[in-house]
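Trainee: In what follows, structures are represented as structure tokens.
No value in this document is a laboratory result; all are computed from the given coordinates. None of these values were measured; they are calculated from a predicted model. Cβ atoms are built from the backbone, for glycine too; each structure is taken alone.
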Structure P
Amino acid sequence: MTTFADPLRRALQIAPNRTAIADGGRTFTYTEYAERCEALAGGLYGLGLAAGDRVAILSGNNHAYLEAYVAIPAAGLVVVPLNTRHAEPELRYALEDSGTRVLITDRDVGALAEIVEHVVRVGDAYEALLAGAERRPLGTGIDENTLAGLFYTGGTTGLSKGVMLSHRNLIANTFHWLTMVPQSSDDATLVMAPLFHAAGSNGVLASIWTGGLQVPLDVFDPGAALDLISEHRITATLGVPTMLAAIAEEQAARPRDVSTVRAVAHGGSPIATEVVRRTAQAFPGAELIHVYGATELSPLTTGLRNEQDLLDSERARSCGQSIIGTDVRVLDNDGRELPRREIGEVVVRGPNVMVGYWNKPEQTDAVLKDGAYWTGDLGFMDEDGYVYLVDRSKDMIVSGGENVYCTEVEEVIYQHEAVLEAAAFGIPDARWGEAVHAVVVPRPEHGNVDPQIIIEFCKSRIAGYKVPKSVDIRQEPLPKSGPGKVLKRELRAPYWEGHDRGVN
């Protein structure tokens, strides 16, 4: 029976005087970190909270976030990480839906303060809460089945859903992570993906369990990320593909010393092989690791190691094999396992599968069937168990009766030397039902690229029905969610206004 308290307990045994966190000009040893976590737990209970109450965090990455993320669940409370890029109505919904009583934040929350009983502002108020509290031991009164957190999904279809993850779920994920990215007390991890996202918090417990250093990056900026890598001799980091693409561009333009980096992991959304290639060039001494999962999976379920060595092989497009401890299969709509290389829905079993959606039994039943999570991702598995994702089921384009997978189109577009960012999706077409459309952001040095050049480039590389019928060139970056995923729904919405298909 293992909970959030156990990683910290081990860190105190093996590395009590090692630096746990370096945040700006402040550093904390594991002894100091543990004391602050216990003080935060005591402070929250001192506000009148009871076991099982929800405490939300609305903040950029910082030491307070790393303290709250561990202390809240370890004290028997439930952490509710909030997306800093959500609008006020979305944040209001999450606070009200979860019944949050305390909000820890680094910003002015305006009218949101009326929803909760207490707002604790990171800085003087947060430090005062810790200083005036009686330290509370962590790990008492909880077990592996205790609810640890509510992670609200993006809400691309209807209202956002609170994913219920137990201590068992998140501890299992920690072991899964360590099978992919072995760590020790000598490692320094740059926490650059936002901690409110499963990708950002994915490795927090692993770093603590092994007594390593964590360096949080408040708001993602590729230059700032590279500066921290150089300053703290970072050995590992994880980001979404858009982050890796931005860092690779910055490193190519203004190189820093990144010689200490040995592992760069990425997940959260599909990645183009060309982005992997550029990242490998930016970090020539690093192993690139592709991890795949979902918030509902705590979040990992497959992994592909040494991706940089597979760039010219079919496996470069894979998200890897099932991580030890998870069971991954490709099923048809009736739950039958499909033969290798046939496309179906990716379905996962394991200790990482969520408890369910908070107060949403119907939505839970729609995705949890006999203990397995139906991801909504379409893919296939090869003869050696490598999983290849082709699209989200709702993103697949059906053009003239043919299935077109956006990722396949984007993979080709990214190969053009002028392309910095690309997104493909379906738009209404009177003849074909849907037509393939692409939005391209060119590299600055290439200026305003002729759309026809992109279309002709694709014609020589993929079947005609997959080639974009139209291409928009835009100079501003593609819209992205807080975790850095491209928001295709925003790109697609204007085309589908007044039409039947949803704009998820």
Structure Q
Amino acid sequence: MKTFLLFALMTSCLHGQTLTSTLKAGFAERDITPDIGMEQPGGYGKSFHLKFHDACKVRVAVFEEGKKRVALVGLDTLVVPRKVVLEARVRIEKELGIPGDSVMIGASHSHSSGPVGMVMPGEYDGASDLVKKLAYEDSSCADRGFLQRVTHEIVEGTRVAFSARVPAQLSFGFGHEDKVAFNRRLRMKNGQSWSHPGAGNPDMIEYAGPIDPQVGVVGAWDLQGQLLGVMVNYACHATTNPGGISANWIYHLEKTIQGALGTRAPVVFLQGACGDVTQVDNLSPHRRPGPEEWSQLVGGRVGAEAVKVLISSPRGTEIPLDSRQKVLAIPRRKPSPARVKRSLEILQAGKPKGDVTEWLFAKEIAMLDHLCKVTPTVDSEVQVIQVGPAAFVSNPAEYFVQFGLDIKKGSPFAFTFPVELANGIVGYVPTEEAFGPAGGGCETRLTAYSNLVITAGREMAETGIALTRELKPAPAPQFAPAPLFGKPWSYGNVPPELE
């Protein structure tokens, strides 16, 4: 640890010059751990938390350069409802002077976190008695009090981070981790693509899509070389569920980084485009790890890559800030009248014993039919926040990884970090190909959760790329040049000595 701090101090004072910076950075975290007995979101029915594993948090990074201020907030939640985002932004802008459209709030998609979805309080109050019952009694529901708590802690976390800001230097880099994330959609012999067909299924042929192995890392240090905080971007569902209430594998990501560097600096995780990417390798012939081991494996390996990037990347202080935002009004896909009629017949027959899949998705069609009548389009925000040479490009979807790769390719920034499930929630947004003859899988199912038109993902990607091109990327920090050649090492400039 002493050696690390000495190195940091040496690198902050080059050639006898004291490092200065017009950039300020502050980090903070707050607790949003749900209570035992609260709903555990993530499915189409109800499930409840029975035990505790680790804390769920709000983690915040605030940057200020001149008159520009931006905030990036990572939540240990399944999703973040649009109403929470809008309310938090209003309070942050009023109380701290950070413009609302310069605040990005993203969910990690932890399936072991608090009740923030899927049905919002009051969302189906105007529906028929049947649909109200299906929504409030048979579906996963957000808790009004918990949503208020999350909103409050987002604001408080941002306030603490803002108060903690100090002159800073930042590092940027990519690690590479391709052993813990896999595309969960598989090409099948019948010509379709299925989600999680099952280990050992003889009808599987190959993965139906790619992964994104890049581990995006931004480190913030004070001018004496003390780590202030870290931001990490990686694309993998948070579905390891180590047992009880948990931040999921992000808990082990944080532990790995903090343990390796001997720090308590907050780690702000922003989920990459992973709508079709999880830790499950359906083509593996080996037995899957247990939940705790799996969580350690994903979080540990991603965290180890982040540590490698942090200790090997150059730092800089010329870090301009900027942001752009556009809200798209995207239509829903409507179920046909025949589909609605058939779904109501299934529901009126009663919930069956055993396999309830048909009943569950009939429930979803009935609920979607109501949503299409009251809100036929959905506000879908695309946002870009620039931090020097890095662009964080958000969408509110469980976004297919191919779109994230497309955004990286189209962006002019050296470091482009797609951030899904940010500033709202619109469900799965697959590629157009996934809706074609060779497509399929749970992500393309029509539900009250996932129902945007099939061009939505492309529209979000093109909008995000266009917004990045409105900004001017800053050059990435570089290591100081080596001194001019003086003389060779006197111990080494000799011929071989044979006797």
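Trainee: If relative contact order in percent (Cα under 8 Å, 6 or more apart) comes out at 11 when worked out from the coordinates, which of P, Q was used?
Mentor: Going through each structure in turn, the value belongs to P.
Trainee: With mean count of other Cβ atoms within 10 Å over residues 181-188 computed per structure, which member of P, Q shows the largest figure?
Mentor: Comparing P, Q by mean count of other Cβ atoms within 10 Å over residues 181-188, the maximum is at Q.
Trainee: Quick check for you: by mean count of other Cβ atoms within 10 Å over residues 61-68, which of P, Q is greatest?
Mentor: Once mean count of other Cβ atoms within 10 Å over residues 61-68 is worked out for each structure, P has the highest.
Trainee: Which structure, out of P, Q, was mean count of other Cβ atoms within 10 Å over residues 93-100 calculated from, if the result is 19.6?
Mentor: Working: P: 19.6; Q: 15.1.
Only one of P, Q returns 19.6 for mean count of other Cβ atoms within 10 Å over residues 93-100, namely P.
Trainee: Given a value of 20.4 for mean count of other Cβ atoms within 10 Å over residues 373-380, point me to the structure among P, Q it was derived from.
Mentor: Checking each candidate, the match is P.
Trainee: When FRET efficiency 1/(1 + (r/R0)^6) of positions 309 and 429 (r between Cβ atoms, R0 = 35 Å, to 0.05) is calculated, the result is 0.75; to which of the structures P, Q does this value belong?
Mentor: On the way: P: 0.30; Q: 0.75.
The read-out comes from structure Q.
Trainee: For which of P, Q does mean projected area of the Cα convex hull in nm², calculated from the coordinates, equal 23.0? Numbers along the way, then the final one.
Mentor: Numbers: P: 23.0; Q: 29.0.
The structure behind it is P.
Trainee: Which of the displayed structures (P, Q) returns the greatest value of FRET efficiency 1/(1 + (r/R0)^6) of positions 77 and 253 (r between Cβ atoms, R0 = 30 Å, to 0.05) on calculation?
Mentor: Across P, Q, FRET efficiency 1/(1 + (r/R0)^6) of positions 77 and 253 (r between Cβ atoms, R0 = 30 Å, to 0.05) peaks for Q.
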